[in-house]
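The structures come next, written out as structure tokens.
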Structure I
Amino acid sequence: MTNLNKYLLVVVGPTAVGKTTLCIRLAQHFDTEIVSADSRQFYREMAIGTAKPTSEELAQAPHHLIDSQSIMDDYNVGDYEKDALVCLEDIFARKQVAILTGGSGLYIQAVCDGIDEMPEVAPEIRAQLMGRLQQEGLEPLLQQLEQLDPVYYQQVDQANPHRVVRALEVCLSTGQPYSSFRKKNKVQRPFNILKIGLERDREELYERINLRMDLMLEQGLLEEVKALYPYKNHNALQTVGYKEIFDYMDNKHDWDEAVRLLKRNSRRYAKRQMTWFRRDEEIHWFSPQKVDTIIDWVDRRMSD
């Protein structure tokens, strides 16, 4: 049963759009706390390349599920769903409003709608697939997924190795298509959900992404990635901002090309994020600069 007095503000949008700044303003206005739904900011070892809130920003409002895991942990979206719901239960025991924010659509969906139960996967199958990914690249795995599960092949983000490997490991472990386990049964949560999407003009967003990448490099991204090189095959590190520099370290391209790919792939990632979120008709879209407009909209929805 939904508690009519409790509201979860879900703030989504592409990388570099301005989610952190807005959420801090909302947390201060509604006297509440923020739960991260960024699938990379969980990891303590990944600081610069994940654009975590700064220490100054963290001091402005309580944040949860940032630096909560190690890249050595086997942590998936099902684990996250449980952890996030525990955080929200604690916040709602003290507050009327809570904030959930991030650019990882699957993690947002897990909290809002629930996720389907997936079968256990043998660790050796996962290790084998990750080894193939490293040695052969993504294309052969995509071809195998198309054979084993043509339905999910048409739905998956084909540039996301983590999603492809996840689907393949279920197919290979069970002998059944990954899509057969995805029933999309929406769960009723015991709180109201208001979804806020942030958007900017494409050229403005892309310029912000390019500037963010330059800032990360100035802050020491190369040194961070060098320290993580021994763990480069871990799932958590199969992501934009790390793969490009791993490839540079493996002499697959020079530094200038690494920087170019870092920026290009970050822009492509933002485009995929927007494609995911645009499918959700419950999201109401705003400019991140329209803070007062967003607060007014939330107030109206809470008083309806």
Structure II
Amino acid sequence: MKKQGIGTGRSHAKAILIGDHAVVYDKPAVAIPLLNLEVQATFQSLEQKQTIILGGCAKELSSLGDDLEGLRQLIVSLQRDFDFEEDGFLLEIESVIPQERGFGASAALATAITRAFYDWQGKELTKEKLTHYTSLAENISHGSPSGLDAATVSAEEPVWFLHKKIETFETSLEATLVLADTGVRGQTVRAVNIVKNEIATNPDAAWAAINHLGELAYGVKEALGENDSVLLGQLFTSAHHDLQALQVSHPKLDQLVDAAIETGALGAKLTGSGIGGAMFALAENDEQATKIALALEKAGAKETWIQPL
């Protein structure tokens, strides 16, 4: 089988604007690609070893730890499907996407690796195949993910996700998003179980929050299309209150949300699974976004990013 000298693949981060956790219960969600937070993967042939360089560290495929089992299984599956399990390779990965912060780092990594592998092999990669391999890695890393991450890390426009169906749409919004990392690792599996427990022990309040998040999603999509940034900010803050009711926020998240709103943000909420991870705030313009980012850093954010919407 003919291989190219080098194969490269890229992907990017994502942020869920609305629908965190509710999407698991068949409610709609809106997510956006974060094109400035990118991961690149590069494959090339080696004589024997199967080496992966990630985060500046070189490891053999056979010695990857539990936290990278999704990545290992993805590569093994690609090798098997292309019938060269024993062939040597060097896989180099460069990423600026924070891990375990709700930015879709694992889905972006799987997408970039799959694209690089197919490029290396000189084969055309269909959308269906890309979804298959990214989902394979995600299922191992996160149990039963909704598929929203996998869809958004390969999209160029906002994604509307409902009943496991995906469509992209255009937005005319003139506003700026400020994202912030709490510095606390998100805990996806634990957060999902917390919501399940809330449904079991406090069903009326839990379902009220989930259903309300579903209603808010329609408003978010409409506000994005109609350039109504004031309403959009209000919807985001309302969604954060619902996520607090589901017990998946965190003191650090609440602290950053409060700091953003006190600094003039139109709205703010956690993004992703919660229990740590990241949040975002909506600013009227770039100047206000800079002020909010500084306030978030003062309030304890480990890192901030400014992203046009």
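If we compute Rg/Rh (Cα atoms, Kirkwood Rh) for structures I, II, which one ends up with the highest value? Of structures I, II, the maximum of Rg/Rh (Cα atoms, Kirkwood Rh) occurs in II.
For distance in nm of label points 7 Å out along Cα→Cβ at positions 164 and 180, find whichever of I, II sits highest and give me its label. The maximum falls on structure II. Each of I, II could give mean count of other Cβ atoms within 10 Å over residues 68-75, but the derived value 20.1 comes from II.
Taking semi-axes √(5λ) of the Cα gyration tensor in Å, for residues 100-243 alone from the coordinates of each of I, II, which one would give 29, 22, 14? Considering all the candidates, the number was obtained from II. With respect to distance in nm of label points 7 Å out along Cα→Cβ at positions 76 and 156, the largest value across structures I, II is given by II. Taking 1.5 as the value of distance in nm of label points 7 Å out along Cα→Cβ at positions 20 and 228 derived from one of the structures shown (I, II), identify that structure. This figure was derived from I. Looking at distance in nm of label points 7 Å out along Cα→Cβ at positions 52 and 204 for structures I, II, the greatest value goes to II.
Identify the structure, out of I, II, from whose coordinates mean count of other Cβ atoms within 10 Å over residues 188-195 was calculated to give 18.0. Spell out each step's value before the answer.
Numbers: I: 15.5; II: 18.0.
Computing mean count of other Cβ atoms within 10 Å over residues 188-195 on every structure in I, II gives 18.0 only for II.
Computing relative contact order in percent (Cα under 8 Å, 6 or more apart) across structures I, II gives 28 for structure I. Tell me which structure, out of I, II, gives -16000 once helix-only ellipticity at 222 nm (-39500 (n - 2.57) for each DSSP H run of 4 or more, over all residues; to 500) is calculated. The structure behind it is I.
Every number here is computed from the coordinates shown, using simple stated rules; none is lab data. Bear in mind that the values here come from a model prediction, so they are computed numbers and not experimental data. Cβ atoms are built from the backbone, for glycine too; each structure is taken alone.
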